[in-house]
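What follows are several structures.
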Structure P
Amino acid sequence: MSARIDLDDVGQVFSVRDDADKHRREFVALEGVDLSIAAGEFLTLVGPSGCGKSTILDLISGLGRPTSGTVSINGTTITGPGLDRSVVFQQYTLLPWRTAQGNIELALEAKGGMSKAERARTAQEYLRLVGLEEFAQRLPGELSGGMKQRVAIARSLSCRPEVLLMDEPFGALDAQTRERLQEELLGIWRRTGTTVLFITHDIDEAVFLGQRVAVMSGQPGRIREVVDIHLDRCGADEEEGDLRGTQAFARYRHRIWTLLRERPALGRREGVASVA
C-alpha cells in the first residue's frame with residue numbers, strides 16, 4: 001500500500017496582482033523541480049518560507065496542475081485528487097459536532113463501499129493505531145491539540161492511501177507534544193508502509209523523521225539538495241541518550257542548516273549528499 005512519486009522538471013507560475021501599479025504579473029513559484037520519492041519512503045521537505053513547499057504538496061495531491069513538467073504516481077500523471085492520496089494539514093479540520101470516531105467514519109462514508117458496521121469497525125481500528133481507542137466518543141472540543149491531530153492522521157490513514165501528504169501537521173503544537181507525535185508517526189509509518197511526504201520548516205523535525213531530507217531554495221523554488229539520513233531511529237546509543245542529542249544528528253542538522261543559508265549557484269540542479 002505505497003506508491004512512487006516523481007516530479008520531472010516541474011514549474012509553476014501564478015498570475016498575481018502587483019501592489020505598486022495594480023497590474024497583474026507572473027510569479028514563478030517553482031522552476032525545474034526534479035524529485036523522486038520511492039514507494040514506502042518517508043521523505044521530509046524543508047525550505048524557507050515562500051519557497052514552494054506547499055505548492056509541491058498541492059501538485060501531488062492533485063489540487064493544482066503544474067505549468068510545466070509532470071507529476072506522476074507509479075508512472076501515471078496526476079490529473080486531480082484521488083483516493084490513493086490523503087492530506088494532513090496543520091489545522092485539524094475536524095467537524096466539531098462529530099465524535100473522534102464519527103470524524104473518521106465521515107471519510108469512510110465519502111469513500112463509499114462500506115456498511116455502517118464496517119465503517120465503525122474500521123474507525124475503531126485506526127483509533128487504536130494512533131492510541132485513542134478510549135477517546136472514540138469524545139468530541140473534538142474535549143480533546144487536546146495532539147489528540148486532535150492524531151484523529152486527523154487516523155482519518156487520513158483509514159482510507160488506506162498509498163501516499164500520505166503532511167503539511168506542517170505539528171507546527172501548532174508545543175515542543176513536548178510535537179516530539180512525542182513525531183515518534184508515534186514513525187511507528188505508524190513502519191506498521192503501514194505508506195509513502196510519506198512531510199513538509200516542515202523545522203530542521204530537527206526534518207532530520208528526525210526523514211529517510212532523506214529534500215532541501216529547497218526559493219525565488220523561484222528549486223530542490224537545492226537531497227540529503228540521505230542514516231540514523232538508528234529504533235533507539236539511540238544508551239550513553240548518548242535521545243537520538244536528537246547524538247553527534248550524528250548534530251552533523252545532519254548542521255549540513256541542512258548550511259544548505260538553507262547558502263545562496264545556490266545559478267543553474268544548479270538537484271544533488272544528493274550523504275553525511276558520514
Structure Q
Amino acid sequence: MSISIEPIKINSQKIKAIAIDLDGTLLAPGAVLSERTIRVIDALKRRGIQFIISTGRSIESAERFRAAMAIDGPMIYLNGAMVADMPHAKVLNTVPLPAKSAEFCVDLAREKGVYCQLYISGDNKSGKTTLMAEMDCPERIQYFEHTKLMAELVDLKNTLGRTGPDSCKKCMFLADPIILSEIRQRLTEHLGESVYIAMTMWNFLEVMDAKVSKGMGLKFIMELKSWKAEEVIAIGDDENDLPMFEIAGFSVAPSDAKDSVKARADLVVGSNSEEGVSVFLEKFLGLY
C-alpha cells in the first residue's frame with residue numbers, strides 16, 4: 001500500500017513514543033511477530049523513540065513478543081488495568097475491578113452458561129497475574145491457542161472471597177457475538193458507569209473498572225515521562241484502542257481495523273497481513 005506523508009499534520013522529528021496494540025495491529029495473522037517489524041523497532045530504538053506495548057493481554061501473554069522486540073520501559077497491559085515497568089514487571093499503576101462487579105460477572109456467566117475468566121493478582125507490586133475460570137470448554141482452549149495461557153479451573157466466587165477485594169484486574173467473556181451483546185446489555189444495566197466494557201476480538205468481551213482504558217494507561221505514562229500529545233503516536237485496530245487515539249497527538253489504524261476505529265484515525269495504513277504499520281513507520285519516520 002502506498003503511503004503519502006504530506007497530509008500528515010505531525011512533525012516526525014518530534015516523536016518520542018509510539019503506543020501500539022498487538023493483536024490485529026502489530027502482529028500478523030496468527031499472532032506472528034515478523035522479522036521486518038523487529039528490524040523497524042530496532043531502528044526506532046536507535047532513534048531514541050520509546051516503543052510502548054498497549055494490549056489487552058496480561059504480562060505473561062505478551063512477554064514473548066516484548067522479549068523478541070527487546071524493548072523495555074513502561075508498558076500497558078490488561079487494557080490499561082496495569083502499567084508495568086519492563087522487563088522487571090514492576091507495577092507502576094493498577095486499577096482493580098471491584099469485587100462486587102467481578103462477582104456479578106461470574107453470576108451472569110453462570111446464568112447464561114458462558115465461559116468467563118478472571119485475571120487475578122494478589123500483589124499490586126508485582127505484575128504477575130493468574131488466569132482463572134470455571135468451565136473446561138472450547139473457549140478455554142481457544143484462548144490458550146491464542147495466548148499460550150491456560151486458565152486454572154477454580155470456583156471463581158470462592159477465589160474472589162479468598163484473594164481479596166482488589167485482586168481481580170479484569171474479567172473476560174468468550175462467546176458468540178449475539179450472546180455477548182446480551183451480556184453487554186445486562187452489564188450496562190446492572191453496573192452502569194462503574195465499569196468500562198470493550199469488545200476486543202470477534203468473541204472477546206472485556207470488563208474493567210471505569211477508570212481503566214488504554215488511553216488512561218497512556219496518559220499515565222505520558223505524565224510520568226513529561227511527553228506532550230504531539231510527541232506521541234497511537235496505533236490500534238479495535239474499540240479498546242480508541243481511548244489512546246484521544247490522548248495521543250496522532251493516531252493510525254490498519255486497513256482491516258473496525259470501521260469505527262478507521263473513522264477516528266488520522267491515517268489508515270495497510271493491513272496487519274501486509275505489515276502496514278511497519279511500512280508506515282519506515283516511510284513516515286524515515287527509518288531507512
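Each value in this text was obtained by applying a stated rule to the coordinates, not by laboratory testing. Just so it is clear, the structure is predicted and the values come from calculations on it, not from any experiment. Cβ atoms are built from the backbone, for glycine too; each structure is taken alone.
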Next item on the list: Looking at distance in nm of label points 7 Å out along Cα→Cβ at positions 42 and 210, point out which structure of P, Q has the largest value.
Entry: Q
Item checked: For 57, 55, 39 (Cα extents along the principal axes in Å, calculated) the corresponding structure among P, Q -> P
Next item on the list: Compare Cα Rg over 2.2 N^0.38 Å, for residues 170-257 alone across structures P, Q and report the one with the greatest value.
Entry: Q
Next item on the list: Work out the source of 22.1 here, i.e. which of P, Q gives that when mean count of other Cβ atoms within 10 Å over residues 50-57 is computed.
Entry: P
Item checked: Given 22 for relative contact order in percent (Cα under 8 Å, 6 or more apart), calculated: source structure among P, Q -> Q
Check: -0.30, -0.70, -1.04, -1.17 is what came out when log10 I(q)/I(0) by the Debye sum over Cα atoms at q = 0.10, 0.15, 0.18, 0.19 Å⁻¹, for residues 74-217 alone was calculated for one structure; which of P, Q is it?
Finding: Q
